[in-house]
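Readers should treat all values here as calculations from the given coordinates under stated rules, not as data from a laboratory. Predicted, not measured: the structure shown is a model, and the values here were computed from it. Cβ atoms are built from the backbone, for glycine too; each structure is taken alone.
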Structure I
Amino acid sequence: MKSIYKYLYLATIAGLIFTSCKKETTNIFNMFDDVKVTYHSNSPYAVTDYKELNPGDSVYLEYTIESAKKDMYAVAIFETSAAIPTKIMLKDNERRSYSGVVKLKMNTRVGKISYRIWALDKSGVYLGDGYKTITLDVKSDYNYWAGRELKIPDTLEKMNNCYYALSTGELFSYTSGATNSDKIDMGLFRVPVTEATTGRITGYKYDVYALNSNPLPFTAYDISSWTKRATLFAAPKTGQASAFLNLRTGEQIITAGKSAKPTLTRTNTGLIAGSLFYFLTPEGKYGAIYVNSIETNNVGKAVFMNVDVKVAR
């Protein structure tokens, strides 16, 4: 029993010591409350809080920023996707109050974009942003099908998903594609690469084709009764990870697709990881296909090609 009382006594003393040593810390939620930011709605394009928008819409951030105790020497405009904020240097008569307008065009990306406006002192030290954030939610104008796996056709069971519907993101095998051929935009095939002198197969070249290709590059499947969509492709380019990532709106996809001029019914240069090529569907929709990887088995034969696809709506 004595040991229990001794333990309780020590615990109580430790609690008293901890309490007596505890210090009040600065509350981050009120340490910058000298700065006030007010958003106005003088223009029909003005946004004062959260708003859903369509690609291409115009937005105005009409604001007044005020500092009660310290002089402001600059105002910073910060967008969440930007590396650094835009700074506006203030004049002597604007040290305690400044009004401005930020004019934006929603044509560089879709999804949620947030903006903050804050003040800096003479030394560039943050003074506050009034704890206010403007969030714009730009509706997507393109479809994004990520991580689809196209497999090499199998001539026995005919169950490998070697066909792709670019407008819906669906994969089909020869068996399932028969009743869905009106959706299918392309198929995957391979051809052997041989040594010129010996004829020995050293590897395979992987490409895609539209079902209306003439001649068909893959004839092991009979698709004579299928609907043959006239999808067109542009010549692939390699090392295009950044280019695909930067396709952030339907307008950008259309512009890039038109520039690439899709006129081919098949690719013929051999696709590898990092390849990017554009396409045009029979309905007039432009899109881009990026090859993430081509996975092979232990004898060097491809098992599947993993692709990402973006299609303008």
Structure II
Amino acid sequence: MRVLYFDGSRVFLDHHYPAPEPRKNEALLKILLAGICDTDLQIVAGYMQYKGILGHEFVARVERAQDSTWLGQTVVGEINISCGSCEQCRTGLGNHCSHRSVLGILNKDGILAEYATLPLSNLRIVPPSLAPQQAVFCEPLAAAVQISNQIQIQPTARVLLLGDGKLGSLIAQTLALTGCDLTVLGRHPAKLNDLLKHTANITVQTELSSRYDRTFDVVVEATGRSQGLQLACRYVKPRGTVIMKSTLSHRDNIDLNKVVIDEITIIGSRCGPFSAALRLLESRKVQTDFLIEAIMPLSQGEEAFQQASKRGSKKILIDPTR
């Protein structure tokens, strides 16, 4: 089959990669649409020292499964594959399983390919009303929803979101649903204007003066930049909370004395609930069409990665059927 492969130094289209064979309790998936995200770009820059087929955001059709009720279903899939028996798994922390593999990130080929496999327990059926170009955002939207699972954001809270990228735009829409006083700080006026058109009751800024220092109850860091944590600590108030979303191949050193002195709580935030994300997409409470820049065939996968890596690029989707 054709796949988009990363060998540790370059991304290239391989036309002769062996098609995967599903194990017991796994499904063989025909990938219908896939997304390139910033984590994929960080992997190419050295994050996780991963080699293999890239990608983890997808919509697929079940082609083969022992349980015939899955055949033909349109699905998305959670990316963490846990062992089910370690202490983390036994205590409900399967996403943090000590022996896990992670789709397209850790010890598991990804989905920028014609076919892939995943355990049936990882799959979620896509509602019929959702088009593939909407459902493909389920994984990053679930990551955005995870913030509200980790902390309760009151309508009275002053919240600052750092970052106007694809994930940042999804986070902004989910945070706006809490009714909080939300400000989005970004570097791309066009993206911020698009976000304003699709999200009610938010403020957008391309810069903040020093009078905003130490004034926000919660700061969500989704810049994708090594300076993001330092910036978040500048704006969060004493005893405030910083939510970290960026995964990077390299981080600048940061003086953590401020974290101690101001008693800042820092929370890492990663994967979230797919079911909740699908409900938000189905209800149209979160919009995604304005986040898409292009849908490109798998045959142009190398060019798609180059386009996705350009500053200010929106979401690049890949159609492996073409």
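Here are the numbers for the structure shown:
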| read-out | value |
| --- | --- |
| Highest-scoring label, criterion being mean count of other Cβ atoms within 10 Å over residues 189-196, among I, II | II |
| helix-only ellipticity at 222 nm (-39500 (n - 2.57) for each DSSP H run of 4 or more, over all residues; to 500) from the coordinates reads -4000; which among I, II | I |
| Among I, II, which structure scores highest (criterion: relative contact order in percent (Cα under 8 Å, 6 or more apart)) | II |
| Which of I, II yields 29, 19, 15 [semi-axes √(5λ) of the Cα gyration tensor in Å, for residues 109-292 alone, calculated] | II |
| Comparison of I, II - label where mean projected area of the Cα convex hull in nm² is highest | I |
| Among I, II, structure where Cα extents along the principal axes in Å, for residues 157-204 alone as derived comes to 44, 24, 13 | I |
